[in-house]
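Heads up, there are several structures right after this.
Please treat every number below as a calculation from the coordinates, not as lab data. Nothing here was measured: the structure is a model prediction, and the numbers come from that model. Cβ atoms are built from the backbone, for glycine too; each structure is taken alone.
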Structure P
Amino acid sequence: MSSTVHVALGERSYDILIRDGLLGRLPELLRPLKLGGRCAIITDTTVAPLFAAAARDALAAADWCVSVHTVPAGERSKSLAVAGKLYEELAGARLNRRSFVLALGGGVVGDLAGFIAATFLRGVDFVQVPTTLLAMVDSSVGGKVAIDLPQGKNLVGAFYQPRIVVADTATLASLPEREFRAGVAEVIKYGVIYDAALFADLERELPALMAKDAGVLSRVIARCCEIKAEVVSQDERESGLREILNFGHTIGHGIEAVTEYGRYLHGEALAIGMVAAARLSQKHGGLAEADADRIETLLRRAGFDLQPPAVPFEQLLSAMRSDKKARDGGLRFVLARRMGGVFASEAVSESDIKEVLHVRSR
């Protein structure tokens, strides 16, 4: 099964291609874009041994001059130090302003490579080739690229759209169960924020999704991409509607930061954040308790540990206030009124957060 989802952004519009076997077809997919003759593939130590040679060889056979740049796997590579090293490597590879950067990997690689593409030589073309479920359904689409600071996640970044997203679903076969599950959290999020029917489908088809059933997987990825494309097309720079994509992220990003990006995958922290957001939604959004229960149950069925980390509440709160979604130090939450309908709110108090997380004070 194959799908094409269009992201309508005027002159920055692009397609998301979703299909098995696209990695070997990169030359024919990229040639219509009239990209320059030099390409820098940015990948990580997990993905490089699996797919970097195939991507490099396919492009080289079509007369592109290709260099491969590998960073350590994990969130900690989204740093100023790693970015600085990559700038030097790209300069050494003689990339020019007509060259392009190709991100080959998951969300970390996509965020980092996109940030490099947005800033190297004041911006070069950017191609996303996501190899994880999370990247395919979320981070590779929409043009948000960034690196982290010790104070918080994604604090230095840009809005920089790719020229194309090539999602080869065959790459998911090699994805470890934990990484795949992390992507499922983002899939569930789309049902909560935008599509109650998708959420109900996930309740029925979760075993098939977790087993990577090809038909279910392709359909779910395509629907998530359609939702994100619809949102991004209406609000590219997160001035309104796009904020709904942050459901669960206020607490999730805080958890990632306070544990120094070493304990939780993004989807694992997000799952904890979504359960907390669902419970906050009962108090401040009118979400029915039964629907909050459905969100928690589905995440548990997917295999998530929903226990928040044992850290002092003040420490977690400080990390949340440093997140880029905070406004003048005030916390902003995306809350649900119902399945498929959410809104942004600043009505959540510190005591509310503490209550739903059951975390201790110092």
Structure Q
Amino acid sequence: MTRVAILGTGQTCTALSVPLADNGHDVRLVGTHLDREIIDSIKASSVHPDLDEQLPMSVTAYQLEEAPEAFAGAEIVLSGVNSFGVRWAGERLAGLLPDRALVIAIAKGLEAAADGELRILTDVLRESWSGSQRDRHSVSAITGPMIASELAARRETCVVFAGRDQAALDYLASTFGTDAYRVWTSTDLVGCEVCAALKNCYALGVGLAEGVLQARGGSDRPDRMHNYEAALFAQGAAEMRQMVAVLGGDSETAGWLPGVGDMYVTSTGGRSVRVGRLLGGGARFEEASERLGHPTLEGAAAIREIGGALPKLVRRGMVSPEDFPLLRHLYEVIELDVPVDVPWSSFFGGEPGHRRTTAHASSD
């Protein structure tokens, strides 16, 4: 039996307690300062109010002030906060990490420095740790398609644990993996993390199609906008592959679960897609966010962060001004309130008929 401490009670990290409990592990679920009502609910009834699922009885809930008790003796620590809380989580974990515990994180995004350098969030998580803590604690990431409610209901789910330490990945995979939750591993941490960030951006882009269809008055017609969606999805996959290579990952990572697999499942629904639909229908971003109740929008945040870094990467000679046309347009729509006008002629290397039939070339 392994003791696992989870910081955060969002749907995804809470759902991960199910395969851990099914494997007989001791799971301690620690709420953040925003999770008090969720922890109260789990303590009272074992039900997570957002997942609407009863958690296994072996999952114990703790308020944030009880974290030292929950983390004592933990062999695995899961950072379950989203991209907006990574620095906060790193600071809290610095005072909680048991000696040599393995750390794994779920946050999806990239952070841009002033010069446009893009950093993966597992590195951001470790930033406030001491040198000895960074040496003693391997940090990995969970990537790939994983809808929390399906995982909690034990629907078959295939994911990738990515990190730089293969032995740590093997241990984590054996601890989490079940017949329903199947775990592959990859040492391409950069590639997997880049895909995890960009899949949210391009899923938002795929959502544009439904909004454009509604704006044209065709939502009640049998001819949908799947051709439109497919082209956006394919361009997104090509740009994801290229960005992985630009940042030093293996471009092939974009072609399986961490990349197109995760982008597919995110494109089928969720907040990013709903925002995309509203934007495609003519709403400006702030209006779309308000209409949805100002939810956490990691896709929009990643578009702003990565899209804003592109001109700086051009000046540094890492990309050309013609690269990433879809991501650039999504940035214009979200950050600059430019109306949706998909730059089709810049997709797949340029004008139709003027490109060889092989896949869009990456920089690797």
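A few points about this structure:
- Comparison of P, Q - label where mean count of other Cβ atoms within 10 Å over residues 6-13 is highest: Q
- Source structure (of P, Q) for mean count of other Cβ atoms within 10 Å over residues 230-237, computed value 16.5: P
- Per mean count of other Cβ atoms within 10 Å over residues 14-21, the highest-valued of structures P, Q: Q
- Source structure of the calculated read-out (FRET efficiency 1/(1 + (r/R0)^6) of positions 166 and 270 (r between Cβ atoms, R0 = 30 Å, to 0.05), 0.40) within P, Q: Q.
- Structure from which 13.6 was derived, mean count of other Cβ atoms within 10 Å over residues 126-133, options P, Q: Q
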